[in-house]
Structure I
Amino acid sequence: VPEGASFEGVRRELVRAEVLSPRAPLALWARLRGEDRRVRAGLYELSAALSPLEILRALVAGETLAVRVTLPEGVTRERVFALLGESLEIPADSLRAAAADTAWLSRLGVAAAGLEGYLFPDTYLWSPDAGARELLAELVRACLGRFDAARDERLLEIGMTRHEALTLASIVEAEVRDPLERRRVAAVYHNRLRLGWPLQADPTVAYALGRPGRPLARADLEADLPYNTYRRPGLPPGPICSPGLACIDAVLWPLEGCEDLYFVARGDGTHAFSRSLEEHNRRIRVIRAERTARGAG
């Protein structure tokens, strides 16, 4: 039902679609009930199994067909835009334009340029005619709404802002495959930040190079980019993906008593953790030898 459509036009379309019998007194009922001017625009799923009165009630109540969109954890802003575009036919350029409006972002409570990390991963139900700003605002509200009183109090305890927590949580999200490792990986990063060491997080370099999730060459680690946490100490300027609540909580409540400063991927989705560089290098040699042996086998 398009915006501004006449009731007679809607009735004719229902007849054409064989949802309504041409002899059904729908227009008469609508006029008698004063509802011929109360039909709401939107996309409806109606069938001939419905009575004319049920159809009228649905049109007046605005029981439109919602579109279900699932945004997974760990995806970038551009991937979110693509998913919204595929599901709701919203041009990515309109989403980018909204995300570039810093005054609007500030009113939403986003303390950064752009929306990376603020588009909360979850399953949403939207009207097919929802606009770019409406969608993005709901995603931001879903993200910032996770910071309840307990989480905000914890931020004060560990000396982080929401933006910093989202930034570190996004790195944990991009790094971890085994949920049991989230708090330990977060603890390693907290330990390195406390010592003033660079995080040396591969996902930040991949993000800086525009190749998230892809393998890196040694030369990539030397690129002088703001998001290269091999070259720059501390946190990068902002998140590198959309972290889920589990990773946000891992950053807020990292593994207690963890003294690890290094970890290396085993190749099976888990990591080997170390407290010293010597131990870390030894683990790297062992893992490489195991990979070589498997390849030879």
Structure II
Amino acid sequence: MVVSMISVVIPAYNSDGTIRSAVESAWAAGASEVMVVDDGSSDDTAGVARAAGATVVSQANQGPSRARAAGLARAQGEFVVFLDADDELIPDGIAHSVELLRDDAGASVAGGATVGVWPDGAERVIPVKYEDNTAASMVRAGFGPWPPGAAVVRRESLARADRTLPLPLNPRFAEDYELFVRLALVGRVLRHSIPSIRYHVFEGKSSRNPAAVLECKERIRRYYAAWIGVPDVGMSQRALRCQAFLQRARRAQALGRDAEAVARLAQAAISHPVHLSGRAWQFVQLRGLRGIGRPARRGAVRL
């Protein structure tokens, strides 16, 4: 049996409360090296990461995209996992992704199912939103197939993307979305159903600034849509505002702040009632905002 080197790169900013679990999960998933890039933290992120056995690279705060690039530049593995500092890898899913990549030399990335961890501690597998794993489908959808840590990336594919594609935008947010679009342009994207990551929903720093995240995603969509010839993508500014309020409503409701959730939903309706009455309103209903103000059933997931 061939043993593959797996480098796990973890960009981290003020994450001393979660970084140990992230690093330990990387070792448990078979990492040959764990690289934590301390992106200008003011807490003890670097010290906790070193104590857990990670190699620490420190830099001034530049955002997760540049932090990942700094870690990748030092990584030695044939395969790379980009893990957020507040998530944990699941060994079986990571191992299966590596196996798929070893069996398919034309694949650039493979990833498994995502187990969402909600603020109340409830866990469930997050359903896949689309089946087609091409770059065009990602550009049309406006999001990638997984959070970054759910996927194992062939390092050579990253180098090929840099050699053959336009320069990356390297946005401050949604950098994982751009990563997966680029990987889909240079190789096959493989997906399987074995859980690969425990992903903490609504607890990351980007979830607190949905408007900025959406703006970055729209930049990415327009940039790559123009390059690969996908017409009519993107949302209007009114739709973006509406979607940002919807995401704030979902986060507030998940955190038990029902009054704030209702207020954000009202702001969404004022911003763009047509957008709200279409896919966005249905999406929120599926997540349970129609139950705001009523106590959740015992054991129910509230989102």
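Computed from the coordinates by the stated procedures, all read-outs in this text should not be read as laboratory data. Predicted, not measured: the structure shown is a model, and the values here were computed from it. Cβ atoms are built from the backbone, for glycine too; each structure is taken alone.
When Cα Rg over 2.2 N^0.38 Å is computed for each of I, II, which one produces 0.99? Numbers along the way, then the final one.
Details: I: 1.36; II: 0.99.
Source structure for this number: II.
With mean count of other Cβ atoms within 10 Å over residues 35-42 as the yardstick, tell me which of I, II scores highest. Intermediate results must be reported in sequence, preceding the final value.
On the way: I: 16.0; II: 23.2.
Checked I, II; max of mean count of other Cβ atoms within 10 Å over residues 35-42 sits with II.
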